[in-house]
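The data blocks that follow each hold one structure.
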Structure 1
Amino acid sequence: MNTLKTNLTLDAKGLACPMPIVKTKKAMKDLEPGQVLEVLATDKGSKADLKAWAGSAGHHYLGTIEEDGILKHYVRKSSGEETKEKTYPHVSSNEELETKLEDSSIVILDVREAAEYAFEHIPNAVSIPLGELDDRMNELNKEDEIYVVCRTGSRSDLAAQKLAGNGFANVKNVVPGMSAWSGNTARI
């Protein structure tokens, strides 16, 4: 395959969420509008994460090529008018969610990767990884009170935006998420 012309390459190999996104955000500041960033990563979840982040930040996610276990992501920096990053306004703390756990009418949506969920999750949480949310959104009820959780609040922020944009009326992003969860957990 021909080499793609990029303006900057970021090495995020070996890093897990949210670090590829954090480093990508920082690297994008060094680019001019229209320039392309190549992000090298090994975290399989980085594809969905970068695509969702680029969309919320107004940048253009061009695609991903996998070669020898390395994911090469390509993101084009948009102009200043296009890059106002959106964050989901309705946030709940871990502690607030913990007080609601006995309420059987709420839905806890865990958008981390399946392996992350398998080793530790909030009991009764529904697992739909961020990268599968578009295809599996119909498994959720638009009228339910949904608390979206990930490891740090980044992927859940993107998922909450996506749900709200698709007509889900009562969605909350749980921050900081599983990285600081002190409540009960379950495993598969």
Structure 2
Amino acid sequence: MTGATQDVVIRPSRPADRQRLLDLLAANSRDALSEAEQESYGFVQPGLGEDTLAAMESDTGIVVAEVAGQVVGFVGTARHAAATTGPLAALLAELDYLRFNGRPVTEQRYAFYGPIVVDRAFRGKGLARLLFGGARQVLAGHADVGLLFVEDSNRHSLAVHIAGLGMDCVGGFTHAGRRFSILAFAVPAPPDAD
């Protein structure tokens, strides 16, 4: 895809990308941003680190956006997720109550999406849409529905995912006094599945 003046490459992450992904997470963590920055740019949940990235990479993977040889954004995906604490554990506790496309989520093949992070200097150029497309391709054949959670105070992220990417809100939960929405999207069949 060609951006304003630069080519964007959407590809799977590589081991050499790990530090850049960690830097993007740290720079965009809720705890690293002022309230004004959170409102303007959105944020990712704190506490995501190397173990989380390694788990996603060993599962369905991480998709990165690269411009001029530099990773400027990424999104994680995973079919398998385990957590005993935090927002992910709260989402997992809600799975039996979620419905998507008229069916219980637990009767469908589901996978997890997120976090998604785009370097501020490259926002507004369609990278979130490209990363979402890459994530859907990675999940094709592995899942029928993708799930994610977004903190309700993260209005920027909710707008990107619901209005911009067409996801549906299928539930919610409260964790540590914060309200979260559970979003879902359809994962396409792989291109060769006729």
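Largest in volume of the Cα convex hull per residue in Å³, for residues 108-171 alone among the labelled structures 1, 2 is structure 2.
Between structures 1, 2, the calculation of mean count of other Cβ atoms within 10 Å over residues 68-75 yields its largest number for 2.
None of the figures in this text is laboratory data; all of them are computed from the coordinates on show. Keep in mind the model is a prediction, meaning the values are calculated, not measured. Cβ atoms are built from the backbone, for glycine too; each structure is taken alone.
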